Structure 1
Amino acid sequence: MKILLAEKFTTESGNNYIYDGITSIVIPTNEVMEKAIELLKKENEQETIKQLSQEFDLHEVISAVKFVSRWTNVFKGFYRESGNGKVRDTSANIDEIKNALANDTYLMVLNLTENCNFRCKYCYVTETYDFTRNRTGRSMDFATGKKSIDFYFQNLKEILKKVPNKKAGITFYGGEPLLNFDLIKKLVEYAEEHSPVPLIYNMTSNGSLLDEEIMDFIVRYNINIAISLDGSSKNHDKNRVTLRHDSTYNKVYENLKLFMKKYPNYTKLGIMGVYDIATDLIENTDYFEEESLPHILMLNRVASKNTDYYNQFSKEDFEAYNSQINTLRKTYIKKKQNNEKISNYLEMLFDMQLGPFLMRRRIQDIRPSIMPFTNSCIPGIRMFVRVDGTIDMCERINETFPVGHIDKGFNYKNIEKIITQYNKEICSKCESCSVEKTCPLCFASCNEDSGFNYPEKDFCSRWKKECKDALSVIYTVLEKNNQAYDRFWKQVEKSFEFRG
């Protein structure tokens with residue numbers, strides 16, 4: 001039996017489209033097309049034409065039916081045969097796991113310290129969140145860092161045999177990585193001397209420890225650095241405080257300004273921002289329009305999974321937040337449609353929300369057979385190295401899913417077990433999902449202690465609605481300005497420039 005995997009959405013101008021869940025292509029539609037798609041799920045062409053011609057013009061019916069038939073024949077679009085595409089048991093596929101790791105991109109993230117000089121109220125590595133790592137006083141030493149780089153380079157040399165133009169990335173992470181700046185210097189110097197490929201360095205910092213020596217080092221080695229700044233002093237200091245709960249905005253702002261003054265042409269300095277229900281988004285929009293600050297690289301809302309963080313907000317808080325979002329969305333759409341100057345904050349506020357739908361997988365973006373659904377990476381593609389040398393699949397996962405150690409390499413049995421468990425506990429219904437190719441779920445967003453679960457019970461139905469709403473906004477914009485998202489794609493290319 002065929003399952004129809006398509007969703008209809010409407011733009012603000014009243015135009016209707018079909019999102020084809022098989023190819024991830026958006027197609028203009030009308031009532032005849034929609035009924036043809038529905039009927040062809042169970043009827044042949046002749047019977048479909050016969051039924052529809054009783055209600056619509058024959059030539060219009062034939063045109064619609066022929067289009068749908070060609071689409072399904074050429075691209076296998078719209079429908080999936082029930083029972084096909086079942087999640088595979090990976091118990092006998094360790095060779096496929098090794099092959100996936102030998103062919104895909106490696107990014108190594110070094111957790112230089114589990115300590116931090118801030119106590120941000122929404123930090124995910126605290127007791128605010130269940131099932132996450134917690135802050136400690138431990139730090140990585142040079143011996144562990146050196147062995148991590150050696151292990152990383154060893155794997156890269158194997159990839160080079162298949163991808164000769166390979167690049168690679170090393171990210172310095174924390175806690176606050178600049179608390180271990182001496183180690184950063186030693187590791188960069190060691191990596192520069194021994195790397196088999198061109199290296200791109202990345203770092204996320206709270207910005208409080210930036211001084212001229214650190215700035216000089218960052219520029220000398222062309223390090224991409226993202227500084228956390230949540231907006232105006234009111235919005236930033238609401239959540240980002242020191243150990244003694246003192247405000248941090250002034251120090252971060254002054255350091256950013258000093259960096260820009262000292263190196264006005266340095267383009268690899270950016271900002272990462274976070275917001276919650278109580279953030280004054282309109283004030284932040286104006287703030288970033290008026291202030292001369294580095295480009296915002298990422299803007300995320302405080303995560304709501306496995307936390308009581310949002311219990312502090314009232315019904316009125318949520319209503320006020322939704323009112324702000326609706327007001328700003330109208331402004332965003334108008335400015336994008338007309339190619340008007342737009343606040344960096346406003347653009348990123350919605351581009352980040354629309355990102356999963358702009359970047360959705362298309363027909364030729366084939367998932368690995370061992371993980372056919374969602375957009376999660378294969379464990380090991382992104383290596384997060386703890387301070388003790390244990391390898392996790394990323395920095396967002398908790399400590400119950402190790403995939404290896406720098407002394408012993410990857411633990412393929414563990415990876416096999418993790419993939420099998422994820423496929424079983426998260427992906428069992430993906431085969432019949434019409435928006436699966438946009439799905440943001442991954443190991444880190446679903447992890448609990450030694451298991452996986454959906455971020456919320458109604459996640460799948462909510463995501464389907466979000467997908468249709470997001471596509472409506474995107475195509476409302478594109479109908480009037482087909483180049484509206486060029487800047488978005490350039491930013492995406494820049495963020496993945498380490499890919500070979």
Structure 2
Amino acid sequence: MTATATSSETRDIAGSLIASLKAGTFIGGVWRDGSSARRLAVTTAFDGTPLRTFAGASTSDVDEAYRAAETAQKEWALVAPAERAAVISRAADILERRRGEITALLRVESGSSALKANIEVSSAIGITRESATFPNRAHGTLHPSAFPGKENRVYREARGVIGVISPWNFPLHLSIRSVSPALALGNAVVLKPASDTPVSGGLIVAEIFEEAGLPEGLLSVVPGAGSEIGDHFVQHPVPSMISFTGSTPIGQRVGSLAAQGRMKKVALELGGNAPLVVLDDADIDGAVNGALMAKFLHQGQICMAANRIIVDESIYDEFVDRFAARVGELAVGDTDDDDVVIGPIINDDQAEAVASLIQTARDQGAREVVGGTRAGRLFGPHVFADVTEEMDIAQHEIFGPAVGIIKAHGEQDALRIANNTEFGLSSAVFTRDVERGVRFARGVKAGMTHVNDSTVNDEPNIMFGGEKNSGIGRFNGDQAIDDFTTLHWVGVRSAMGPIPF
């Protein structure tokens with residue numbers, strides 16, 4: 001069914017927040033217009049209604065942001081851990097206090113449902129609170145030496161300046177996920193948010209940390225066209241690391257550019273083709289619930305979204321029927337409405353890509369058991385049964401409210417199908433035998449596999465990342481400490497002894 005927006009209150013709150021922004025860039029502690037000739041529009045995801053425009057950032061703005069970061073970081077790295085932790089904690093408090101207006105912003109600018117927007121803000125708060133513990137967890141080590149009178153110390157130090165490029169689908173969380181830990185560990189950050197979500201992915205982050213008392217220069221935000229500033233942002237000589245979340249093709253380019261000139265560390269969280277496997281002994285209703293959450297949260301515009309549902313032949317028909325019945329009940333519409341589960345696709349180009357993939361699934365012979373209608377950027381949910389592995393809908397990341405169901409002939413066939421992809425981000429398996437599920441999970445070639453749970457999972461204290469073409473590196477928890485710091489061996493003698501020549 002389709003829901004109709006009941007109130008403009010959400011849009012009014014978001015509009016007021018956007019109107020109150022001081023400028024379209026935040027560079028070296030100063031709010032000002034960008035110097036690009038290109039305008040950057042802030043729009044509603046639902047229908048593209050313009051809310052405000054800014055002059056975008058240019059390459060000279062990027063230069064200025066990196067210079068300010070380089071200068072400010074040297075002093076910040078020397079600040080006592082407790083002081084850095086206090087700033088990050090205040091940022092988490094501000095996120096909590098401003099939850100209402102930020103969730104409204106996410107609902108309007110990124111097309112988030114009320115549920116998804118609240119999940120996202122909670123995730124951003126969680127990773128920021130976790131990051132506040134990092135300054136006191138970044139430990140060095142002492143090691144013995146083979147040489148008498150020598151001591152080996154390994155210091156853990158900030159990397160320096162981190163360039164962060166964040167996407168539009170979880171713009172606040174996926175910016176904060178790198179910004180908060182990097183700052184906590186003594187780094188400075190220059191953030192380039194996605195052009196579709198410059199406020200929720202960037203400018204609101206600047207406001208929060210400015211209010212939290214972060215010293216000037218440590219965080220700059222440079223919204224701008226990727227075609228104008230993207231390569232320059234990555235290749236710039238100042239940053240020692242680039243943290244990128246986005247598509248695999250662009251991530252591969254980022255990795256290539258980061259290796260040129262002054263080589264940089266990269267953390268790349270890229271695309272996915274998540275399998276959700278339902279074994280023959282699964283609780284079918286539980287598996288249906290897991291698949292609903294895994295596929296349709298935020299219209300399926302999540303890298304972890306279940307892209308393929310793989311079901312054992314013995315329960316295949318029953319699962320398809322129950323899943324289709326539940327999917328048909330999902331409310332579709334403008335995310336102004338609290339009851340809406342499936343909102344708009346982020347922009348017209350992405351909507352056309354989703355429409356094309358749906359039509360190709362029909363043309364290739366998949367059986368359409370749920371076929372929602374399209375209205376602009378809104379798509380009713382689509383479920384295709386009898387999908388085969390070579391079909392486009394099984395091979396490509398969908399990033400929309402459509403999914404294919406594949407029949408498996410036993411557990412080993414299900415595992416083979418699950419691994420038949422170039423991606424390896426998230427995955428899930430459903431079974432009443434938990435240890436069977438764990439054995440299956442360990443056979444999946446992915447960074448993350450969940451037993452009797454959704455493929456969409458992210459906890460601030462647990463590593464997050466993928467294998468194969470889903471990326472390099474890990475986010476969150478101890479892995480974030482590793483990524484945003486570097487190790488420095490200092491060998492110490494009280495005096496230099498004799499040498500063998």
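Assorted remarks:
- Structure from which 23.6 was derived, Kirkwood radius over Cα pairs in Å, options 1, 2: 2
- Label whose coordinates, when mean count of other Cβ atoms within 10 Å over residues 52-59 is calculated, return 20.4 (choices 1, 2): 2
- Label whose coordinates, when mean count of other Cβ atoms within 10 Å over residues 188-195 is calculated, return 13.9 (choices 1, 2): 1
- With distance in nm of label points 7 Å out along Cα→Cβ at positions 76 and 260 derived as 2.8, matching label from 1, 2: 2
- Comparison of 1, 2 - label where distance in nm of label points 7 Å out along Cα→Cβ at positions 172 and 460 is highest: 1
Throughout, read-outs are computed from the coordinates displayed, never taken from laboratory work. Treat the numbers as computed from the prediction; the structure is a model and nothing was measured. Cβ atoms are built from the backbone, for glycine too; each structure is taken alone.
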